[in-house]
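What follows draws every value from the coordinates through simple rules; no lab data is involved. Note that the structure is predicted; figures quoted are calculated from it, not measured.
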Structure P
Amino acid sequence: MFAQGTAHEVRHTLGTRLWGQPLPWEYNVELIWQFGRFGSGNIDAWAVATNMHYSLSDLPFCPQLGLTLDITSGDRNPDSANLQTYNPLFPTGAYFNLADLLGPSNFIHVHPSVDFYFGTKLRMTLDWVFFWRESTHDGLYSIATLPIRSVQINRGRFSGSSPAVTMSWNVSRHITMLASYVHFFPGPSFDTDPGNNSVDYFTAWLTYKF
């Protein structure tokens, strides 16, 4: 199901990945092309995903700077039978942060972050995610790749931003504790939605590994 409508979909995905760890750098680059059929039309979608880290291990708390830059295609003409919306197929439930109010379809994603290490077991991550629509002729999508219908006719490109702070503590070899706070500031893409309030989200996890 997309902002363009619902139809039988047959989608094929081709991709390649480049990665390396020439310390203190780490990088990962993925290039993806999708093709197939959507109802009576053709699918022609793409994605570029990049992730880079730089470690400052000589400084206190060994900060690690990170930057993620992603872009996925959106539909160009909802009245055409052809579809250009990228489908992530099986996205992880924590794609951007633990709130994940938006999904990785029809978007431009800029995500700076910094990690601090307090010893070997405790880590704090500070990050801020910024979202734009790649195509203003397509809607915003949830993490489940479902369109947020109330903003389909809005032509605002900036979707919003979401700062977060996360603490992770490896208590032992088997037990990990995690707590995260996320806030979401809606952008102009939501201006026509009467429910365009900001969002606050907090979660705490206790994980036991056998």
Structure Q
Amino acid sequence: MKRHTDTIDAIKQMLTRSSDVRSSDFDLNPEIMASWPEMKNLRPAAVLIPLIAGDNGLNVILTKRASHLKHHPGQIAFPGGKVDASDKNETAAALREADEEIGLRPANVDVLGHMPFHQTVTHFEITPIIGCVKTRFTPLPEPGEVAEVFEVPLAYLTDPANYLIEGRFWGGTKRLYYVIPYGPYYIWGATARMLRAFAERMAR
């Protein structure tokens, strides 16, 4: 248990170090950002990065989105979504979404803090909330939205050597992005970029 506590303490220390360095879907494509129309009135959203004790250290809980969804089908994601008018703040939104999507009750999460927001090409401003799951629970994937809930070792996700840079053509221009494969899972896009930002801050 001590190694879990040590890691949590290191994360808390990381979160106390002020930083306004934000991540975005354009970080590997500054030339695209330069030509992109200025983004105003970004829509607020939040995700929960849930840390849970595993056999060999802390794990991160991730989801695989259902394949029939209109937006981001089959992609790996954190529990999260748009900040609703009823949400008190981004933290409340992330906890609510985690409850709805995977059955993780807010009372079972010790919120450690948050990362600077991530800007997406779809005009969202996503705040990553980092929380530690107090006790093991049985995930309840939201029917019709979440196909699978799984865990990845935090040590794997915070090792920069495990990240790749790949690309595909989008809007006539090749767009580069981070990828972090794990077994049968292909983690990329905004999720991979936020994890990369987490890893970079832990390494400082």
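Figure out for me which of the structures P, Q the number 25 belongs to, where relative contact order in percent (Cα under 8 Å, 6 or more apart) was derived from the coordinates.
Q
Taking 8, 35, 40, 15, 2, 0 as the value of P(r) over Cα pairs in 10 Å bins from 0, in percent derived from one of the structures shown (P, Q), identify that structure.
Clearly, the read-out refers to Q.
Thinking of P, Q, which structure, once helix-only ellipticity at 222 nm (-39500 (n - 2.57) for each DSSP H run of 4 or more, over all residues; to 500) is computed, gives back -7500?
Derived from Q, not from the others.
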